[in-house]
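Next come the structures, one after another.
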Structure 1
Amino acid sequence: MEAALVEYIEENCLYTLAQMQEMLHFDFAVRISTSLISKKLCDKMYTMKQVHVRVEPETCNSAQNIKKRKNFADSLLAH
C-alpha cells in the first residue's frame, strides 16, 4: 500500500490525504486514517500541504469598498 501511495503522488501531486484515503479504500478495500497516510508519506520524504479554499465575500470588492480603499490609499500617500 505504501507503494500505491507513492504512485498516487507521482501521478498527481495535488491529491489530498482524504482523496488518497478513498483511493486506498477503492483499490485495497481498507480504511486507513489520513494521519497514518501522512506518516507513511513523510517516511518516504513526501509532505502534504493543507488546501484552503478562500471564500471572498460579495461585499469585498463592491464599488463602495473600492472607493473607501482608494480614499485610504490617497490619504496615506498624501501624509
Structure 2
Amino acid sequence: TIYQGREINVDEVGANDIAIVEDMEDFRIGDYLGAEPCLIQGLSHQHPALKSSVRPDKPEERSKVISALNTLWIEDPSLS
C-alpha cells in the first residue's frame, strides 16, 4: 500500500487504501478482487470529458497504432 508517499508491503488493504497489485495479466477494470463476493453494483460508464484522435505518422504504421489502441481499450473499456 502507499503511506505518506512510500510503498509498504501489507497482507490486506481496506476502504480508502491505495494498493499496488502486480503480476495480474488477466485482471481488468470492473473485475473484483477479494475473498468475498462483491455486493457493490457496477459503476456506470461516464461520457468522456476529453475527445482526441490518434493518427500514425506513416500510413504503414496504421496497424501498429490500431493494435496499441486495442490493447489500451482492453485494459480500460471507458476509452472509446
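Have a look at 1, 2 and say which one yields 173 for volume of the Cα convex hull per residue in Å³, as calculated.
Among 1, 2, the structure yielding 173 for volume of the Cα convex hull per residue in Å³ is 2.
Can you spot which of 1, 2 the value -19000 was calculated from, given it is helix-only ellipticity at 222 nm (-39500 (n - 2.57) for each DSSP H run of 4 or more, over all residues; to 500)?
Only one of 1, 2 returns -19000 for helix-only ellipticity at 222 nm (-39500 (n - 2.57) for each DSSP H run of 4 or more, over all residues; to 500), namely 1.
Values quoted throughout were computed directly from the atomic coordinates according to the rules given, and no laboratory measurement underlies them. Bear in mind that the values here come from a model prediction, so they are computed numbers and not experimental data.
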